[in-house]
Structure 1
Amino acid sequence: MKQKKCYECEKGNLTKEKVDYRKYGILVGKYPAEVCSRCGEVFFDSRVVGEIEEMVKRKGLWGLRNKTKIGTSGNALDVKLYKKLVNFLDLHKGQDVEIEPIDKHKFEVNVI
């Protein structure tokens, strides 16, 4: 039987493996996938994707990404964080954070 080639790089062979799936750094579970021997790309079939989505929802990791608007507070600008994200990050009023620009359209916030 001829081995399947990678859908991404088209050079490596796909092997069946159980791989860890993480969302926001949290292990969701170990799932069957096809993994490329050359580029390392991981492919899940649609049934497995459904299982992963269900587990992500059960673990409370679904819907943490939100769109928000920049507001004002006195002479400064602020960014509102939704309660679900605040709870996930375990943030509290008065905590120190460090903000660093990544490029002109992205910045990173780290809790100190």
Structure 2
Amino acid sequence: MNWIPLQSETQLQEIRERSAGRPQLIFKHSTRCSTSAVVKGRLERGEKPQAIDFYYLDLINYRPVSNKVADLFRIDHESPQVLLIRDGQCIYDESHMGITMADIVDAAA
């Protein structure tokens, strides 16, 4: 999988704008959490839908960006966590072992 690194708050506006044309996914990952590593591996082994852009947020190194994600999309912070953004809004979020590629695809349909 070719993750798009999410490393700045300015990228969040780009994600909102791009979500008007195609869904955008943010994966909030803790590099210190074994559950997060398992979920990341599971996503990487899944078949990535071509119609969704996948962003990777290392929330240990970019905690202010993670906080801004929670504020901007009005979701509680969790880790690991995925948010699916369409038309500037979070239409789906899931955390921990509830994260699956199949559910992401279903939510984007």
Please compute mean projected area of the Cα convex hull in nm² for structures 1, 2 and give me the label with the greatest value. 1
If distance in nm of label points 7 Å out along Cα→Cβ at positions 13 and 101 is calculated for 1, 2, the one returning 3.4 is structure 2
Once FRET efficiency 1/(1 + (r/R0)^6) of positions 5 and 61 (r between Cβ atoms, R0 = 30 Å, to 0.05) is calculated for every structure in 1, 2, which label goes with the largest value? 2
Here helix-only ellipticity at 222 nm (-39500 (n - 2.57) for each DSSP H run of 4 or more, over all residues; to 500) has been calculated and equals -5000, so which of 1, 2 was it run on? 1
Comparison of 1, 2 - label where mean count of other Cβ atoms within 10 Å over residues 53-60 is highest: 2
The highest value of distance in nm of label points 7 Å out along Cα→Cβ at positions 45 and 77 among the shown structures 1, 2 is in 1
Which of 1, 2 yields 2.6 for distance in nm of label points 7 Å out along Cα→Cβ at positions 21 and 37, as computed? 1
Relative contact order in percent (Cα under 8 Å, 6 or more apart) computed as 36: which structure among 1, 2? 2
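Read-outs throughout are calculated quantities, based only on the coordinates presented, and are distinct from any laboratory measurement. Please read all numbers here as calculations on a predicted model, not as lab measurements. Cβ atoms are built from the backbone, for glycine too; each structure is taken alone.
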